[in-house]
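The structures come next, written out as structure tokens.
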Structure I
Amino acid sequence: MANKDKKAEQWKEAKLKCRLNEEDIRMAKEMGLNPLSLIKNIPAKNQLWKAPVKQWLHEIYAERREKSAKKALAKSKEKLTIGIKSSE
């Protein structure tokens, strides 16, 4: 039970430090990220090239969704071509 409380506390801390909302937290959990990795990726003042955590999270989420959509499309095309070949 204490472990769950600790994890919930870490998510709460990440939400505050990274300025995330509930939807952002849901996306991070869906991708299997942990709260410490979000906190670790907060850019320092001298890291101007690094995107804010919220923006970074949304970019990763979009890339993964796009990649999975392409995989699903390729898989459905493969099934379709197999179905056409077997009916001939």
Structure II
Amino acid sequence: MSDDATASTDAETPADETVVETAAATAEDVVFSRLDRSAIDDLDVTVTFEDKVLEIDVYLNAPDARADPETVADDAALAARSAVDDLFDA
């Protein structure tokens, strides 16, 4: 095991950085799986995990998208939260 600052101190608890990276990557994957990149004017995924509190904010500006951007952003945030839950359940 590494003594890297991002390494988890407990074998069963994921590191904060892992939680943030997993949530952000999952949210982006959901957005890009539902919308063409050319339809997206702006995408901002903000994830914080402090004191065991996870906050996920997905801002999506895709006025020409066929799917409803608000629904896609909400689904992305829910999927990100689920992916983090899976980290803690593993």
Relative contact order in percent (Cα under 8 Å, 6 or more apart) computed as 32: which structure among I, II? II
Origin of the value -0.76, -1.19, where log10 I(q)/I(0) by the Debye sum over Cα atoms at q = 0.17, 0.25 Å⁻¹ was derived from one of I, II: I
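I, II: which one has distance in nm of label points 7 Å out along Cα→Cβ at positions 21 and 45, as calculated, at 1.3? Before the final figure, lay out the partial values.
On the way: I: 3.0; II: 1.3.
Working through the options, I get structure II.
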Work out which structure the value -25500 belongs to, where helix-only ellipticity at 222 nm (-39500 (n - 2.57) for each DSSP H run of 4 or more, over all residues; to 500) was derived from one of I, II. I
Where does the value 2.6 come from, among I, II, when distance in nm of label points 7 Å out along Cα→Cβ at positions 13 and 77 is the thing being computed? II
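No lab work stands behind these numbers, since they all come straight from the coordinates. Predicted, not measured: the structure shown is a model, and the values here were computed from it. Cβ atoms are built from the backbone, for glycine too; each structure is taken alone.
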